[in-house]
Structure P
Amino acid sequence: MALNNSFDIYLQPKIPINVSGKLTEKTYYYSIFLIFAVGFLIVNYKPIEIVNDSLEYLNISINRSAGYPIFLHIIKTIFGSYFDPATKAIQYLLGVSGIYFFISTLKKHLNLDCIWLILLTFVLIIPYLYNQTLANVFLSEALSYPLYLTTTALFLNATISNRFKPLIISLPFLFLLIQTRSQFLFLVPIAIGILIWMFIVQKKLNNSWLLILFFIFPLLTSLGDKTYHKLVHGYFVNTPWTGIHLMTPAFFVSDAEDFSIYKSKDEQEFYKKTFSELAKKNLNIHSFQASSNKKDEVVVYTENYSEIANSTILPIGTDHVDQELSNEKKLISVDRMTKRMSIPLIINNFRPWLKLYIKNLTQAFGNAKYTLLLIIIMLFSFIKVLKTNIVEYRVIFIISMLSLLNVVLVSIGMHTLKRFTFYNDWVFFLIIFSLINSSTFNSLKPCK
């Protein structure tokens, strides 16, 4: 039998055989409720904390996107002195709602046994119980995580059912998600890809307006971001933080002589000051290699990202611009200057920049082998989607692409901390559960 056909057999729907040890649907719901209830007790036991970046959300700073500051402001307005416990409870309830909607979507459309859905629920709730502790911190991830799960569930629904309605429903969730964290712009090309696939399958251009809407969606989210800052801060600008993000890896791999690529004396002076300070701190790849530190360059970059961006580029930039400006206007000016300067600097140091980018990307998945494994899974499932009508292949392709594209975008201007990549920690689990469910444990019934 050909190798490709053997994989298809594993994912073909099996004739369910009733076995005595199978979990009933009633047990499934009790188990889900128990996980959520125990999670609530753990979350309620711990206080909500102010961590790095929290104050900027609480104070509605201009360098933070609209979603989470507005969310906190609404809670503060409604609950007043009960703000802390209310925020903790609401963040947890939003989380379990997003998880339950995601799990329910899989339960409806995939022939997964109850045990795999229960285990996946546990995996999905871990960010609330450990490490990120999403309900117990004032960070935008507390809002973006349930929004992301909801949007992903709707995308999967559209992919499996070949219906446009789930994509239409996803629009407000996607808009709010991008207004909360702009890293999720990578979902827009995925939505466009799903639409194009549906047009091909249906052999007609129904709801073509939806394709146009997704193409202009980045412009709409940008307009929403600018409108928010105009209403709240008085400036019709995008959140002024992109330039510093782009400039950070570029400065890390740059040379002392790179100031010459800029024609403006002002930009040359800023470059010289910043490069000199980074060299003193051994936070440039050349000064770092000259030191006795034997750490890999991506480790130094990751560990010191905040020192490079927030404690070097930003303060030197704000000191460099017109001192008569307000603090918000200074930040806007620094953002515009670093945006202008970043692309020429990246191009001038493209090889070392690309090397750092690839290392940063693979670090997000643990190492290059796991990254390669995910790429192989994505490509293989895509080929099977083209050749078969098995829905598991569609799901595996979409979720592996979600995981990869998130890191592809984040790695451009950020260090790939778990804070930015944990959203897809469940992907490998769902892939494994789907394969096991369809092959080794083919005697188990779907959880229906």
Structure Q
Amino acid sequence: MLKRINLKSELVKSVVLLTSGTVLAQVISLGLQPVIARLFTPDEMGELGYFLRWATFISSIATARYEMAIPLPKNKSHGFQLFRAALRISLYSMLAVLTCGLLYSLLGERDLEFQFFIIALAAASFGIIFRTLGTNWALTNKAFKRITASKITESLGMNGFRIFAGLLGFGVPGLIIATILGIFSSAIVFILDFFKIKGRDEFQNSKKKQFVLLKEYKDYPKVNLPHVILDTGRDLLLAILMKEYFDIFTYGNYDMSFRMLKIPLALVGGSIGQVFFQRCSESFANKQAIYPLLKKTTLVLTGLSILPFATVFFFGEEIFSFVLSERWSFSGEISEVLAPWLMVNFIISPVSTIPLVIKKQKIFFWLGLLGTILQLLVFGLLPYLEIFDDNKLNYFKVAGWGLALFLLFSLYVKLVLVKKADVINLKH
């Protein structure tokens, strides 16, 4: 399989550049995680995870998904106009979040803790938004070094600030503030670049062009936005359900397990996915087949996933207890039973943007909805019915194997649709 990969190809060079920075950023995070895990309890990390679920949900819908269209126009000035338009939409969204949240706080006589949560949520969400917009603009310009610098800066900043907060005993508020500072340390490279180029003649603000472009790419809010509401809304609902039916301790352990098992995706899959989307968009627009690229990427990711996920499947509890301390042993148990699901997720996540390229978002919206229903049934209906009594781990077992099988079916559908799309695209 490896012999088929051209090591001198643009795809491989881009992946290596992005991956090298991502690997360094994740190595920094991994190296500091044992320290952070000893400074904060599963309950405190659970509260942070709950906060981040809200921030992710808000930031993913605040731009109406127009950030995904930034790399698509052949004219770079059009891409930057989309950048401007998405940024303006997000500013209005953040203003709405702040206004509604603070009004609810005042009318509902909520305490200062809730007001802090709302203000921090708006700040974190906007930082994530600018980082995402900047990343997509950098992809348009193939400025992979800028993306790499952003990832390394975030890792150093966020983990450093968290350790500082832990040593001073700042608890959950300290964790949240440290996370916000880390997000903005990542976004700063894109913020500086934005203000550097926005005054150029070809990038001057044009509301007329923005209106035309927003209309041209209207499928993103119409079709892709429901997808992301489904995905991030599901994660948020899962957090709410786990707090309701289990406890914040269980959610904190699940969140740690989920983040640790996502590391292979962050190390390799994320970088491959960014370059894959750029290459697929470009190839499909130029009437070139993208099925071979999809197939090769899937095979490479399958090969890369076997060893790390098999290790966690058999030795998860021992690894977590040794690396993070005994207080995280339950997180290791959860990792063992979720490994099959997250292994398949690692394989398909980098190619999840394929529906955008072949314009089959509606089909995958319904598939995503089905997957969401399955997860909500496992962590909502089953605990409500007390199917497994007090054995919380059984719920995670059902989720791990059930979702792994579902994602394999989703991958098969994706391969079939891309093959058909290539045939149609090459005829025109």
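Values in this text are rule-based calculations from the coordinates and carry no lab data. Keep in mind that this is a model prediction, so the values were computed, not measured. Cβ atoms are built from the backbone, for glycine too; each structure is taken alone.
Match the computed value -22500 of helix-only ellipticity at 222 nm (-39500 (n - 2.57) for each DSSP H run of 4 or more, over all residues; to 500) to one of the structures P, Q, and report its label. Mind dumping the intermediate values first?
Values: P: -22500; Q: -27500.
Value -22500 for helix-only ellipticity at 222 nm (-39500 (n - 2.57) for each DSSP H run of 4 or more, over all residues; to 500) corresponds to P out of P, Q.
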Inset, instruction - Output the label of whichever structure in P, Q has the greatest value of distance in nm of label points 7 Å out along Cα→Cβ at positions 165 and 189. - result: P
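Among P, Q, considering only distance in nm of label points 7 Å out along Cα→Cβ at positions 261 and 285, which has the greatest calculated value?
On the way: P: 1.1; Q: 3.7.
By distance in nm of label points 7 Å out along Cα→Cβ at positions 261 and 285, the leading structure of P, Q is Q.
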Legend entry - Comparison of P, Q - label where Cα Rg over 2.2 N^0.38 Å is highest: P
Inset, instruction - Determine which structure produced the value 47, 38, 34 for Cα extents along the principal axes in Å, for residues 125-252 alone, calculated from the coordinates; the candidates are P, Q. - result: P
